[in-house]
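**Student:** Below, each structure is written out as structure tokens.
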Structure P
């Protein structure tokens, strides 16, 4: 069974993610792009990550696309998702395919589809591609023949991509002092990109987990607290100014302060927005997903900015980035898009923008965050993922919508949002959200409050309720 979720198709290798299913999906992708493209010349880029057999799956994708008359640019090594999207924009391609399961466990692999605007396919597109799977005979030519006929061209776009990022950032600011940066690429495609971006500056980098390991050292390549304990410990012991942590395909980010405290994605997005507004003097609207922090609402209110709220999934943010003047937008999972860039996440650029903010203000991240909390208040954000039986999923959300909470832990519920899961907003600005993952068979429970204890209590309340059914 092939089902596209929040960001592409993910499945367990050798169960549903097989070479045969990859061929079927690739044929459906080719059929879709042949149907909708207005250009006589259909060209696409194919990239892949560090996972088991990703390079071979990518060759299969390229072979099927080439067999359908598509000119394919295949990146010659495991590539960050944002770089693949950069290629689409730079070469003005029809779209792209990336073999990656991003942050999912090692047993998974997947496929992401990118459109001609260099961002993720919208739900209507993936639904149509799903409907085409198995409808047409697979047209595939061998990889060797496609190379010989120049239907597949092997490319290395890293120099152009890095040059663009070096121009996007104000690298001269990084020479004001010798910043010591810890970078964890989580065995992913981030590899040596940040050192290349910062080449020639005074920054001193320590890189973790940049070797090839398809098992990701026994953790999921997702920059969330339970997977970042090594970085946290090193930040507490070492003399670092900031840690930047990217996920398996380098489109998500988390950061860690010198005291070992994790800067969550909502805080990172808030910092970047303040940096754009106050330092770069940029303007624009803000986009957040339903699971992101109320801190963003506070910033929007102060600066009189329009704030959009979407379901979880960066594709919803991209739609607004294409239609409106968006300063920045992001998910709580660490995917952040910024103005004057491709409508896509870039975890490496995002992390470096936090460093740029520090350099611009000549302040430590601790000082900057203390000022932000003094201005807008302190928010404690928590999330827990729990395996959830299929038979309970429907029952849980029917119950939450039919008999919603009026009070939670003696706090009055003042608003309910149910356009993605069910979110209960309380009178003191704290909130609790239940929603199903779009890529894994789990229930996600989120909570935010002005104190750590109440956030933990909210999370416990949500978990106990969900497991009591």
Structure Q
């Protein structure tokens, strides 16, 4: 054989070996696949109860075989009554979080599994039991009723209890990168509490970070949220109201109480008096102990906090470069901001906020805040439709703001600020609608986790 032909032959064999190796690796990757697991309510007997499908579902949250769950897996939860806490015991990864999701008829992973029934697409109702996160990372708990979001499909219900917590991180836990969404978080109500009754007790006092609470109703607790000793919490699309205790001198009501928790965000949420006649206590409260610096608060509505002691935002510490942008405040007894003790906002900014009540204070540099002449600035104040009218000029919020597009671009309804050439003041950009128009479409929802790239097959 000629030398050149021999060389070509060897190169060909080497190329074939490389191609074979690539094919082998690809086949190995393709042979693994993120698993779907299935849970049905407490008290049932479900075949082999190994979670492989609906006919063999895990019996309640306490019987989930977490040792078999891997990053990228999804645990589907049938609607019904659950009486034990959900305590995740396995970490996901940034690329492949572990998800626990309410069963949905629009999810093929649910409907194609053996034993599917239409009634599984119903509310997951936890009675006097909630969620406990320890030191596991990258976990999503979702009560979505549709793939796009829908409504609250998960109900954590503490009625009849005398204390909480609804969702908790115990001391020294460091579970991070957690998303909790589309949950109705209902507390015991305005009762005499025997111990802390917090909707969210996010007080790990550790290196925990990045806890996100999205599309949630938080009501009926002595305090809505405690966030202490962690970093970068996010609260978005929260509806909070009726925060109170009969023995309030012992269990003082707070909306979001924060200490030692830097870098937080509160956006697209509402804080207000509820149907039981109670507000949100101290509101978003930066407590005297300090350490909660560099928070960003934008696109929120605070209204009907009109009783003694009720507040929208309270600062009683050094909060550093806090930024309060494009919020709407209406019928607040103590104004948009209540400052006490040795509060300071070095580097802070207070811009584009809309107030009905005169005399509101600010913290840090202030600009383009508008005190409205009357409720005529709103589409329908009586119905709490706080979108703004088209009128411009003194005392009106339209076109009165400063451009903050380097920080955020849209309001809670998905309308782009400044799209008409000028930035508006308050929680909502003018959207061109009239007072008799239908309600605006719901705002954008969090993006679902992307499909995993590392896949494997798990047997029943």
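No lab work stands behind these numbers, since they all come straight from the coordinates. Values in this document were obtained by computation on a predicted structure and should not be read as measured data. Cβ atoms are built from the backbone, for glycine too; each structure is taken alone.
**Student:** When FRET efficiency 1/(1 + (r/R0)^6) of positions 107 and 179 (r between Cβ atoms, R0 = 35 Å, to 0.05) is calculated, the result is 0.40; to which of the structures P, Q does this value belong?
**Tutor:** P
**Student:** Comparing structures P, Q by volume of the Cα convex hull per residue in Å³, which one has the largest value?
**Tutor:** Top value of volume of the Cα convex hull per residue in Å³ goes to structure Q.
**Student:** Output the label of whichever structure in P, Q has the greatest value of relative contact order in percent (Cα under 8 Å, 6 or more apart).
**Tutor:** P
**Student:** Taking mean count of other Cβ atoms within 10 Å over residues 219-226 from the coordinates of each of P, Q, which one would give 28.4?
**Tutor:** Details: P: 20.8; Q: 28.4.
The structure behind it is Q.
**Student:** Have a look at P, Q and say which one yields -11000 for helix-only ellipticity at 222 nm (-39500 (n - 2.57) for each DSSP H run of 4 or more, over all residues; to 500), as calculated.
**Tutor:** It was calculated from structure P.
**Student:** Going by Kirkwood radius over Cα pairs in Å, for residues 35-250 alone, which of structures P, Q comes out largest?
**Tutor:** Result for Kirkwood radius over Cα pairs in Å, for residues 35-250 alone over P, Q: largest is P.
**Student:** Matching task: 3.1 is the computed value of distance in nm of label points 7 Å out along Cα→Cβ at positions 131 and 419. Pick the structure from P, Q. Write out the running numbers ahead of the final one.
**Tutor:** On the way: P: 2.4; Q: 3.1.
The read-out comes from structure Q.
**Student:** Hey, FRET efficiency 1/(1 + (r/R0)^6) of positions 171 and 211 (r between Cβ atoms, R0 = 30 Å, to 0.05) derived from one of P, Q reads 1.00; which structure?
**Tutor:** Traced to structure Q.
**Student:** Using distance in nm of label points 7 Å out along Cα→Cβ at positions 67 and 379 for the comparison, can you identify which of P, Q gives the largest number?
**Tutor:** Max of distance in nm of label points 7 Å out along Cα→Cβ at positions 67 and 379: Q.
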